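Each structure below is given as structure tokens.
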Structure P
Amino acid sequence: MHPGIHVSHDVDLTPRNSLRLPSRTDLLVEVLDAANVADAIQKFGRPRAVLGGGSNVILAGDIEGPVFRILDQSFDTSASETSIDVSAGAGIEWDDLVDRCITAGAHGIENLALIPGLVGAAPIQNIGAYGVELAEWVHQVEVFDVENLQSRSFDAGECGFGYRDSRFKREPGAWLVTHVRLRLARAFASRLGYTGLADELGGERGASHSAQQVADAVRRIRRRKLPDPFTSPNAGSFFKNPTVTLAQSSALRDRWPLLPIYPLTDGTAKLSAAWLIEACGLKGQGEGDASVSPHHALVVVNRGRASASDVLALQARVESAVRETFGVELEREPVLLGSTVSSGLSGSAPAPR
């Protein structure tokens with residue numbers, strides 16, 4: 001027995017990833033208190049992979065353990081005159097954290113409601129939705145340095161945040177996220193500029209709404225637009241929205257006037273990956289039991305018995321079609337983990353998630 005650490009052998013990981021891809025591990029180490037991470041690594045070795053809620057991963061076969069899960073549930077707040085600092089353990093469900101923050105009068109992350117996964121995965125991916133990114137509200141990220149067996153704290157500027165990116169994603173295996181510290185606003189200011197959000201609330205963008213109303217509106221939109229991972233297994237948004245130069249975006253708009261284009265402050269423009277994929281006629285198309293969702297072209301679903309090979313074959317097909325039609329490169333969001341990665345299956349190297 002190891003206090004604060006739960007150890008399991010020969011574990012089926014199929015129900016622990018939202019795409020429901022088949023995978024097993026010989027050793028699963030679940031750390032219930034971040035204070036026990038060092039002890040867990042010393043007893044069981046460095047993690048070969050890290051799983052949170054399993055909502056942004058592609059499991060490519062079995063994983064030689066130990067596989068770690070950080071399930072710290074701690075939650076604390078402290079207030080100043082204008083802000084509320086929130087410290088959240090990596091094991092809290094992200095959507096639960098949104099509601100806890102609203103209850104505590106801490107505002108800013110309402111638009112990120114119903115994003116699947118655990119708190120510990122949120123800064124790795126720099127989650128974002130409906131005009132808000134987590135990076136805007138991060139004060140610090142607490143991590144465990146796997147190499148030097150010590151805890152560290154990174155200020156927001158040290159996290160290397162980018163679009164669905166961070167230093168934690170770019171430096172796989174180096175860090176275990178244990179806590180996320182947010183600096184949220186006491187005063188609530190709704191952000192309803194994203195298409196459809198103001199309409200969902202039944203008013204103008206400048207109308208007065210509560211933080212809870214905004215979060216609930218986001219949840220309603222997400223439930224309508226995105227397939228439920230419990231009934232249609234998926235990993236959420238499968239591709240990042242690509243960015244191109246303004247000149248490229250202008251040329252694309254000339255040929256496809258309905259293409260959604262969002263100019264950015266750095267002189268580039270973001271395109272809708274879902275629109276590009278749907279325009280290629282790929283909605284509902286599949287490889288094996290992996291399919292582009294017939295409800296939302298940005299989502300890849302498991303129609304029953306999909307394998308990682310099916311998913312990655314579909315990824316290649318979609319990328320090729322978009323490249324040939326529009327001259328635009330798509331990039332996958334979910335991280336690839338598993339034994340098949342090192343034996344030739346295409347994709348990125350393993351990373352903690």
Structure Q
Amino acid sequence: MSPHDAMPQLPTAADVEDAARRIAGLAVRTPLLESEALNRRLGGRLLVKAEVLQVTGSFKFRGAYNRISRLSDAERAKGVVAYSSGNHAQGVAAAAHYARCPATIVMPADAPAVKRKGTEFWGAKVVTYDRQKDDRIAIARRIVEGNGAAMVPPYDDFFIIAGQGTAGLELVEQAAERKAALDAVLVPCGGGGLVGGTSLAVKAHSPRTDVYAVEPEGFDDTVRSLVSGERQGNRAGAVSLADALMAPAPGEMTLPINRRTLAGGYAVGDAAMLAAMATAFRFLKIVVEPGGAVALAAVLTGAFDARGKTVAVVVSGGNVDGPLFARALTEHADTA
């Protein structure tokens with residue numbers, strides 16, 4: 001039986017807690033970091049959930065393992081297929097490794113080298129495509145039709161969303177351990193799986209905490225969808241340094257969750273992401289990629305005013321090529 005048979009339409013906070021039990025022992029319970037210097041700069045209290053220290057360097061392992069580990073032995077034998085610019089690719093590759101399941105990943109030819117190398121490290125087969133010309137989902141579907149493998153989508157999946165939400169569950173537990181009453185949680189958003197799952201966990205344990213999605217400029221489809229009440233897509237040809245957050249539109253499953261649970265959203269530009277990367281390195285001693293830095297950037301720029309508040313942000317990934325990271329440090333050495 002497929003794990004999608006007889007499943008509820010959308011995951012709940014209980015499903016996030018079930019996912020936490022499923023991934024325990026393999027996924028890292030990543031730390032919640034704090035810098036007194038940053039707190040003074042912001043005039044509030046900032047807590048940073050460091051998913052850059054997760055298996056494969058991003059939160060994606062959580063959902064991928066929660067999904068793949070539920071496949072039957074027969075399904076695992078046929079393997080899994082995923083499409084991703086890199087973080088989901090690595091998460092699926094690692095999860096498939098631990099589940100003893102072959103994996104094929106459809107990746108853009110211009111994906112960061114560190115992400116492709118990370119995917120291949122875990123034993124996955126990589127199939128490349130042209131981001132501007134080819135349809136990655138169509139390519140993945142042809143592979144599935146050819147070998148009967150199971151598709152593992154990047155965000156629009158019951159178990160993926162629940163698995164990603166375990167980052168939010170840990171966050172609220174860690175904040176409670178510090179007796180920190182969270183006013184807000186800001187989360188990077190591409191297709192909406194991480195912020196959707198996180199918001200389920202946060203609102204269940206801390207109903208008064210506001211949760212916000214943060215996206216790159218040009219890819220603010222979730223923010224616009226929340227405002228309009230209808231699913232919005234992104235303009236064809238839009239570009240961003242945040243390769244991890246360039247989804248074409250919110251998920252059909254994630255948007256209903258986010259419309260119910262989110263207080264709103266923000267969009268930040270490339271320069272703000274680079275500055276946030278430099279600041280995270282200086283004050284928190286962590287390496288963050290552009291897409292992983294968007295929520296932190298929203299706070300550092302004042303787009304979200306943290307004065308007098310206790311705010312948590314998720315830094316969702318740290319898989320960045322050396323030259324781009326060096327650019328962030330060089331261009332923002334004086335402002336970090």
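Matching task: 1.00 is the computed value of FRET efficiency 1/(1 + (r/R0)^6) of positions 63 and 87 (r between Cβ atoms, R0 = 30 Å, to 0.05). Pick the structure from P, Q.
It was calculated from structure Q.
Suppose you compute helix-only ellipticity at 222 nm (-39500 (n - 2.57) for each DSSP H run of 4 or more, over all residues; to 500) for every structure in P, Q: which one lands on -6500? Before the final figure, lay out each step's value.
Values: P: -6500; Q: -13000.
Source structure for this number: P.
For which of the structures P, Q does the calculation of Cα Rg over 2.2 N^0.38 Å, for residues 135-318 alone return 1.03? Walk me through the intermediate numbers first.
Numbers: P: 1.23; Q: 1.03.
Here the read-out was taken from Q.
Matching task: 21 is the computed value of relative contact order in percent (Cα under 8 Å, 6 or more apart). Pick the structure from P, Q. If you can, show how the numbers build up before the last one.
Working: P: 18; Q: 21.
Label of the originating structure: Q.
Here Rg and Dmax of the Cα atoms in Å was calculated and came to 20.4, 66; which of the structures P, Q was it taken from?
Values: P: 20.4, 66; Q: 18.4, 57.
The value was obtained from structure P.
Of the structures labelled P, Q, one was used to calculate distance in nm of label points 7 Å out along Cα→Cβ at positions 79 and 175, giving 3.0. Name it.
Details: P: 3.0; Q: 4.2.
Checking each candidate, the match is P.
Every number in this text was worked out from the coordinates using simple rules, so none of it is lab data. All values derive from a computational prediction rather than experimental measurement. Cβ atoms are built from the backbone, for glycine too; each structure is taken alone.
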